[in-house]
Structure 1
Amino acid sequence: MRYLVLVFWLFVSLSGSAQDKLSGNVYSARDSTALADVSIYFDGTTLGTITNQNGHYSIAIQPGVKSALVISMLGYNPVYISNYGNSRELPPVFLTESTEQLGEVFLETDPWSREHKMREFKREFLGRTQASQNVKILNEDVIKLHYSASKNRLVAWATKPIQIENKYLGYIIEYELGDFYADYEKSLTSNLNLVYMVYYEGTSFYRELKSKVPRRFKKHRDEAFEGSTLHFMRSLANQKLRENGFRIFYKSFEKPPYQYFKLQQVEENMHVEQTVDKLSILFDNEQQSSITTKGPFQIDKFGNHFPPSAIIIGGDMGIRRIANMLPLNYKL
């Protein structure tokens, strides 16, 4: 069975009305000068702006936004603000200059060529769906790769944000890769390495590929949302699994949707406890997935679940990678 764990650095914060804005100033920690053109965005969304010549920014808060505010600029270490407090005027942020970091030290020889490792990375990071055929990484040179034969693991990290052009969904994605690894196992019928688990985490910001969104992008986005992990989590939190086309099975038998879920509203989030280790999910009577939990988790208004390490998603939802991933504020 192949599993995929998708992880994002998303944090809990206070929500605001449609008119609410977060504002503040960004300076250099070295000499306290104002920093212009610093990227300010809510992780995993299309909501972003940049600082002006005085280092000032103001960014509107969309109702339901719960993700961290990311303050990022090339040459500086990013800052993540997860608790906005009661005030919409944030304290000044001082960015420290980043130093060139050495990658992890590997003591064993890497038997794979970079071309082979990059091909494996793109397949597991971007995905193997139809959408992935229309998605490309624009700056592959920032990605570092190493394959460990003893661990049967491919590891990746990036020195700068990965720029991804998605011509299927119509986005340019700036992805700061925090961690990535793909674990392999030998096939029982051949000597081939088969991927059985992929893990990655990072922060992302989405921009429209075109100023006017074409009809085909809207169609592809709707299709990508239907039956996705985001769709499932929103449906579970709102207790609309059946209405939205999700059926739940345990040991091959269909069960009432919430028989094995204990749901409790905790402030603005839904606290979820799955009472059995693994459940099967059928969407639209066609798409088969599974959810395995290692402990309780919560779902915010976005449909984002956390902590991400508490859940392993398999099947159809699991194989949807970056190429099929939508901003968290999609359809909110």
Structure 2
Amino acid sequence: MRATTVSGLTLAMIAAITVGAGCGADDGGGDGSPLRVTGRVVDFETGQPVAASATISTFGLDPVPTVAIDGASFALDGVAPHSVFYVLAGAAPTHRNTYGAAIEVGDRDYGDVDVAAVSEAYLASLSAAFDVQPTASTGVLLAQVVDDAGHGRAGVAAAVFDVPAGVLGPYFLDADLAPAPTATETSASGWAVFFEVRPGLVGLLAAPDSGYTLDMPQSPVAPAAATLARLTVSDGGVVLPRDVSFSNDVIPIFESRGCQSCHSGSGPGRDLGNLTLDGSANLIHRELTEELAVAPGALRVDLANPEASLVLTMPSAEDPPDDHPNITFASALDPDYLTLLVWIREGAKQN
């Protein structure tokens, strides 16, 4: 993952499948066992279940969960705890295959997940209103700009988005999700549309010196598919942590993210990655900074090039994809990612 990029539209070239949004925890799980995620496929505009029989696929999970579908309803069984994963939902012939925003699960079952699919009629209306003829080899990205509370944010101008050559947009939707061809900034809905996005992972960030920070988990884009993403906007630039403590700040990340339970004496991560994250702080520090990683020439902590450290790249949605079973850091602006990055930049001290 291009982890320290804080501006620009990052396109990591990997094939992927993706995500649902908006879910609530059930009572199951909590003991490290595989989870169950249930929900339904709904229309992007109306929020109502699709009429045609839905299709569902997942990416970012190993092992791949079992998928059961009944009309618009679905169930995923065998979802790994502490995972970031993606769902691809569609309902032919009325609704285009659509990627949504990344789902982060903890250690509990999740229910009532609404996964949105964009209708063919709606996509046609966007194409006509914005006078764009999308090519079949590219995807359409609909990104909702939200504030820290998750509400659509109005007034974010087109110039805030750093869009590379070849991508068309941003175009904007009004408060009712209708295309607004003359708009030059987001409405109260916060939605912006981009056409001709190359297949791969996309992370939409702020233009340099725009006065904003945009944080969007990297989301898959596929040919002739739609992608829905949530993009959090903040005033000002990225504020990095300082004086990061290994014991107080870094080790708790491994505990809360489930890294420690996997990379333990009996966990699968110790055999697969030759890494142990249980034990004393001194032991964990040696594992990260002194012990050799499995990948030849790769360093778990690379002081000369912190962004290349395996502790950051292996569990990320990086380019090219690694052998880590699950994505841990879906965004370059993930607070835990930034904490680890700054710890390495400050010398990876045992403090």
Going by mean count of other Cβ atoms within 10 Å over residues 252-259, which of structures 1, 2 comes out largest? 2
Work out which structure the value 0.10 belongs to, where FRET efficiency 1/(1 + (r/R0)^6) of positions 68 and 108 (r between Cβ atoms, R0 = 25 Å, to 0.05) was derived from one of 1, 2. 1
Have a look at 1, 2 and say which one yields 3.1 for distance in nm of label points 7 Å out along Cα→Cβ at positions 84 and 220, as calculated. 1
Suppose volume of the Cα convex hull per residue in Å³ works out to 155; of 1, 2, which structure was it derived from? 1
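Rule-based calculations on the coordinates, nothing more; no lab input. Not measured: the values here are computed from a predicted model. Cβ atoms are built from the backbone, for glycine too; each structure is taken alone.
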